[in-house]
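Q: Multiple structures follow.
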Structure I
Amino acid sequence: MQEFDPHVLEEKPIPPPEEFTKRARVKSLEEYRKMCERADNDPEAFWMEQSALLDWFEPPTKALEWELPHAKWFADGKLNVSYNCLDRHLEKNHNKPALFWEAEDGSQVEFTYGELHERVSKFANALLGVGVQKGDCVTIYLPMIPELPIAMLACARIGAVHSVVFGGFSATALSDRIGDAESKLLITADGGYRRGKIVPLKATADAALANCPTIEKSIVVKRTQENVGWKEGRDLWWHDLEKKASADCPAEPLDAEHPLYILYTSGTTGKPKGVLHTSAGYLLGTMWTTRLIFDLRDDDVYWCTADIGWVTGHSYIVYGPLANAATIVMYEGAPDQPTKSRFWEIVQRYKVTIFYSSATAVRAFMAWGTSWIDRYDLSSLRLLGTVGESINPAAWKWYFEAIGKNRCPIVDTWWQTETGAIMISPIPGATPAKPGSATLPLPGVAAHVVNMQGQPVPPGETGYLVIKKPWPSMLRTIFGDDERFAREYWRRIPGVYFAGDAAQCDKDGYIWVLGRVDDVIKVAGHRLSSMEIESALVSHISVAEAAVVAKPDQIKGEAIVCFVTLRSGHSHSAQLRSALMDHVSSTIGTIARPADVRFCDLLPKTRSGKIMRRLLREVAQKGGVSGDTTTLEDMSVIERLSKAQVEDEE
């Protein structure tokens, strides 16, 4: 959990820029509060009213069926997510740009809604042609290329469930996720590009598939033109299948609760959690929040810089914006390739109006300085957003001044893979901002800060962030583990959704999210399991035992620090430290690469043998321990660790 400066609660709210408010969808706090009052008084009527944003094959007659902890939203309705993102826009927006895609090497592709609809329909028929049926799971392991959203929308079109795996994950991580989801088909590419280098996705996928007996076929996109391994009878080229496929593929009418996707996120145990989202409620949540929070208009050019391998890309690159017939920008590569001005070149080139990025990215931009920014025309921008973790006040103010030129509101959004859509955020024309605060819950979202008994905590005191009422885009379960779903989210504080974040509420009701209360580490907005990293370390021949904690990082939010004891016959060295970092990176993915590996003779443990990660966290962050050590078996362990850190720093 991050350190919190209580003085920021005293800062005066910054009103939205006057020019923005004049044209905004929601123009005042009073208007926002009326929406909240309507939602609080009759939540089901409120959400039924919002459900009219969607096109239904059979409209629902009721909003919610709730039997704690299981919700069904609009359960007697039928619709199709792909239809809502494409087909219904064609009459008015057939020739409107749907997607501007830019490769890392600078090449560009544009898709209109008509062209995107044709590509999705053809690939949906290709999936049917290789035996994918409604309800089957398809794993997608692709770089940030147009085929990624096309594959997702094609799955949704025929009722297949997609599971997107981040292209930076290793073969082991990929095979674990394929196995858990019992996927029938894999979609990958010969490779991808990152910082000018080729990422060998096909080779990684092949290594994963050696342990994936449920996979029948692997469809491969030709992206890099590299020679790759090929298994006849299993591997198929995307372009060959698409060439033969018909462009006529009517969207399948599906139940509102039909599964849309499984997305794996780290938990407090080594096994990743498959968060399951269904169709209508999730789509409504993403569409409604995209429209409300980004104040979306027909002529906006919207760019969310996330990777689609994470939930932000699902909700705010693909489903939310396309359901609103938005024009989106999608970029393949790194923000500093070939120079640190790449993002601002893209903003200028496409005249981006809405820019949604991570707090991590903002801190990096700030560290790089304004010389990379000032040479570009950013006057098209009218709204900025942040996601991933709280943005500290200094970075917020820099973002507002250096990128927004003091005229663009910032929507600092709080939400999770599990919530599906944004839960807490300023509404840009209405909510006065407080730098560092996600501000107020959205209408219909019953977010509160409470103690472990579920009682509200006074302003300025730290408690736990919970949501007290169901909402349409909520996860339905953890795939294959409903007991874990109930235990982790609904029993920690009985009867309410436990978000796992510590938070404070100020005297104005603004919510300040302080960070995780469990053993999940959040690096650059991506949640990683400490247990999964520890398991990777212990799999190395030299490691006897490992404990992993986080320490604050100015750029990434949190950095990974590993404490390691070695097996007999192995001695610590700079070379071994580097090898262990490489080992974690190759086992899980580069996002999990430790910032530091520290060697120790023993790890601090309780008398019952439990590793005291709380004390290790203090050592990593402060260089020593001031907290309670009464249950520690051997105090000299901490003294040796603290001394070793001082020596390392010297």
Structure II
Amino acid sequence: MFYEKLFAPGKIANLELKNRIVMPAMGCSLAEPSGEAGPRMIKYYADRAKGGTGLIITEITRIDDETGVGTPNQLSVTNTHVVGQLSRLAETLHAYDTKLFVQLHHPGNQTPSRLIGGKQPVSASDVTCKVIGEQPRALTTEEVEGLVKKFVFGAVIAQKAGVDGVEIHGAHGYLVSQFLSPHTNKRTDKYGGSFEGRMRFATEIILGIRAYCGPKFPIGIRLNGSDYLEDGITEEDAIAQAKYFEKLGVCYINVSCGTYDSGATIIEPNYFQEGWKKHLAANIRKAVSIPVIAVCNIKHPAVAEQLLEEGFADFVGIARGNLADPEWANKAKKGEDQLIRKCLGCMECFRILNDGLPLGCTLNPVLGREFAWGDEKLVKNGAGRTVAVIGGGPAGCEAALTLAKRGFKVVLFEAKDRIGGTVALAAVPPCKGMLSEFIDTLEAQLAKAGVEIRLNTPATPEAVLATGAEAVFMAAGGRPIRPNIPGIEKAVTAEDVLAGKAEVRGDAVIIGGGVTGLETAETLAGTHKVTVVEMLDKVGGNLYPSVTMHLVQEIMKNGGMIAKGRQLTALTDTGVTVKDTKTGEEAAIPAGTVILAMGVRAERPDYEAFRAAFDDKLILVGDTARPGQIYDALHCAHDRAFVYGV
């Protein structure tokens, strides 16, 4: 076996687990409007169970419909009508020998009023979450007692459905955490003040569940190893809390950290190192004798194995790793690490979720759509017929893989000496190395799928016709936009800079504050004075806020500048001229090098000739169809290959 510790059987309370891999709770918004676990959610979790995960903990699960809504279409245990479908979920996971825990949750002051019918959010005290920005009201003593009963009722519902146990969400600054933390608990009644007072809310929940569900029903708790706030839970506080809860009878501690106000520590973007918070789990594991689950931004099975070998934890949480690749565990067990699509830390999943949509992933176009777009739904009617793909970027590779799964013989034409397209350039900026690994994974997946790859081979209509292809998927990418303004010939492109084809001399002005512009600026900021010019009033485009914030901070830290609301009007011998988009006032910005990062236009080589040869079987995907990000390219290519010829 490649990873002996990772795939050794484990035990939580009276439950035997087939391995040490836990999929911790992540909001997915895949429940039915009624709060039930419908077919979409069951298929989502079933794919992770089939993929080899030992224990799955549901998304944040609502225990209160009045003030406790965390996301749209959230799983609920507030009413007995959910028991039937929740039992279907449990049965499905058990068929794969995967255990299921329901995470009991209330967001407290970390829910916006729009999710709770305009009502004022509630909390332990009237301390505002800066991210939500809405003043909560402190719960009365009687209301707290009522919420204890709702947590207990939620556990009873889970037990009746045949779920294996429950986890109380006492981390991340949600309601239970708001009582545990001195940052948010300023109460003077029995639920505040002393250490015991701050523990009382969680204590009553645990004792209530034990009283109603019996001594053998497993109860775990998720705790912060640190709030990463000046007046919040410290590492020493976390150890004391863990020891307290062990004595109270919980069967494991799931160690995480952070609150919305220190949010990047909860859900780490790409600039956090793998395993960076392992010490938090180690602190608690040394202090307790019950199992400890560590979530440590784990991407690679080797890192998970090392954490177990070195005694940082008893179980490892593979969260977003299971989103990017539901077969993470099975591939690790077989030693097929290179076939795992590893989380990029791009935060696209949470950007989508925060927009009120079901979960999505840059690298996994099926995530959140398993019920309709999973491999089981593929029509395998290829019968060895040939289809050509032009371009080995992410769109071309995804189209090729999907077509190969359907039984087509795929011939992929790539003009360069390696696949990857512009992903190879996107991997150049700091903290973007996971994109290089993604290219390695694509190469391994294409080889396993039997796709014929012709490198250093530009696709011509004659060459494609010679393969006997019945259809062509054109994924030729895009070319950088060069606006028609005076002096534009003096500019170089961000792509050429990142590829090392263009030399940057002196101060640099980068035109465009999207992801490419910001990452190019970050790359240059340590060696050049950089100014980013963006026509809009914000930079970062659709990037998740914590990613944009980091990029801007890195640029500014190195002396760079961000000029928003400025439109490029001309290039001169000494720099650029820009116009204020509101006032029309013009200003000059000196520069030795002007770099264009204004997006791309679709590239469609020999389009008319291909259209004449293949008619409606010429299919455009990726930037060739509509310029966008990697997410857009993979989803477009997957879907069009999925339905081709059906």
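None of the figures in this text is laboratory data; all of them are computed from the coordinates on show. Model, not experiment: these values are computed from the prediction. Cβ atoms are built from the backbone, for glycine too; each structure is taken alone.
Q: Computing Rg and Dmax of the Cα atoms in Å, for residues 159-510 alone gives 25.6, 81 for which of I, II?
A: Label of the originating structure: II.
Q: While we're on this one: Match the computed value 5.8 of distance in nm of label points 7 Å out along Cα→Cβ at positions 119 and 527 to one of the structures I, II, and report its label.
A: Computed on structure II.
Q: Taking FRET efficiency 1/(1 + (r/R0)^6) of positions 31 and 79 (r between Cβ atoms, R0 = 35 Å, to 0.05) as the criterion, which structure among I, II has the greatest value?
A: II
Q: Looking just at Kirkwood radius over Cα pairs in Å, which of the labels I, II belongs to the structure with the highest value?
A: II
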